[in-house]
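Novice: Multiple structures follow.
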Structure P
Amino acid sequence: MQNFSRSLPMMLYSTLHAVMPRFRRIFKKFGLTEQQWRVLRVLWEIDRMPFQELANITLIPAPSLVGVIDRLGNNGLVERQRSETDRRVVYIQATSIGQELGEKVRPEVVRVYDELQASVDPLIWKHLVDGMDKIIATCEGDSARRQPDNH
């Protein structure tokens, strides 16, 4: 068995523990939580997104995402729009205020990313990202194979 501190889960947790304070300082400066940041980060790239897809992409469970969206909405940063063709679908999009916030936050986040990437050889960074992509794809494939067939 792998040494506890060198196990993949602990290495990933340790990396998050080391990296996230840099980002949390930025989020705090702009009055955002990590979950709010993840939602806005997606909406700054994609004009609007169905609620369930947003939950999947941000890895925030739908019941929790409701509260995150409520708080962002109360702060004027996002808004909901019900689909005209399917009332079960609700789209979430950043408001103009939310987009303006992105223009302020993103440069600071990019600076932190640049610092982190500069601390590692570019080839090692690429291998790290490629390796994590492979692990994710493998694990997602395993969980899909374990799902019962509903047909």
Structure Q
Amino acid sequence: MRTVSRVVAAPADLGTDVIRIPEGSDLELDLRLESVLEGVLVSGTVLGRARGECVRCLDDVDREVVAELQELYAYPGRIPDGEDDDEVRELQDDRIDLEPALRDATVLALPYQPLCRDDCPGLCSECGAHLAEDPDHRHEDVDPRWQALAQLEPLDPTE
């Protein structure tokens, strides 16, 4: 067993359209490599900072992302029984290509719909006003069919 802690540069396309870990930013890898019968089992954590946009108000989102990683890298020709060749990664000349497993684990750890805060009210659907800055924001919308009634004076309940 061997433990490895490294800081590496994030590869390209590590995320989705709304949130991603920027290419070249620091990723902290804390990994354990274990020799098993079929190959090398890599497990550990990946830590990075994701940046994107809130899906409700489009403000910037900056979040720490922690992803759990566990992947078996089989020795050439030693695919475990019952496993599909496409599902198991192989060692390549005694080297491990971590990028696909890193991408799979990290993208799954990113929020599907990132929010700047849990209670983000978003934008006004009519004018686009930022509702967090003006919580009392309202529009006086009267259905045109009722427009004539808006001209009437309210009744005095004391009469």
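Taken together, the values in this text are just the output of simple stated rules run on the coordinates, not laboratory data. These numbers were taken from a predicted model, which means no experiment stands behind them. Cβ atoms are built from the backbone, for glycine too; each structure is taken alone.
Novice: Could you figure out which one of P, Q the value 1.00 for FRET efficiency 1/(1 + (r/R0)^6) of positions 19 and 51 (r between Cβ atoms, R0 = 25 Å, to 0.05) was computed from? Please list the in-between numbers first.
Specialist: Numbers: P: 0.30; Q: 1.00.
Answer by label: Q.
Novice: Out of P, Q, which has the highest value for distance in nm of label points 7 Å out along Cα→Cβ at positions 11 and 99? Could you put the intermediate results ahead of the total?
Specialist: Values: P: 4.2; Q: 0.5.
Checked P, Q; max of distance in nm of label points 7 Å out along Cα→Cβ at positions 11 and 99 sits with P.
Novice: Of the structures P, Q, report the one carrying the highest value of distance in nm of label points 7 Å out along Cα→Cβ at positions 35 and 59. Don't skip to the end; give the middle numbers.
Specialist: On the way: P: 1.5; Q: 5.3.
Ranking P, Q on distance in nm of label points 7 Å out along Cα→Cβ at positions 35 and 59, first place is Q.
Novice: Quick check: -23000 is what I get for helix-only ellipticity at 222 nm (-39500 (n - 2.57) for each DSSP H run of 4 or more, over all residues; to 500), calculated from one of P, Q. Which structure matches? Mind dumping the intermediate values first?
Specialist: Values: P: -23000; Q: -2500.
Of the structures listed, the value fits P.
Novice: If log10 I(q)/I(0) by the Debye sum over Cα atoms at q = 0.08 Å⁻¹ computes to -0.31, which of P, Q did it come from? Before the final figure, lay out each step's value.
Specialist: Numbers: P: -0.31; Q: -0.44.
The value was obtained from structure P.
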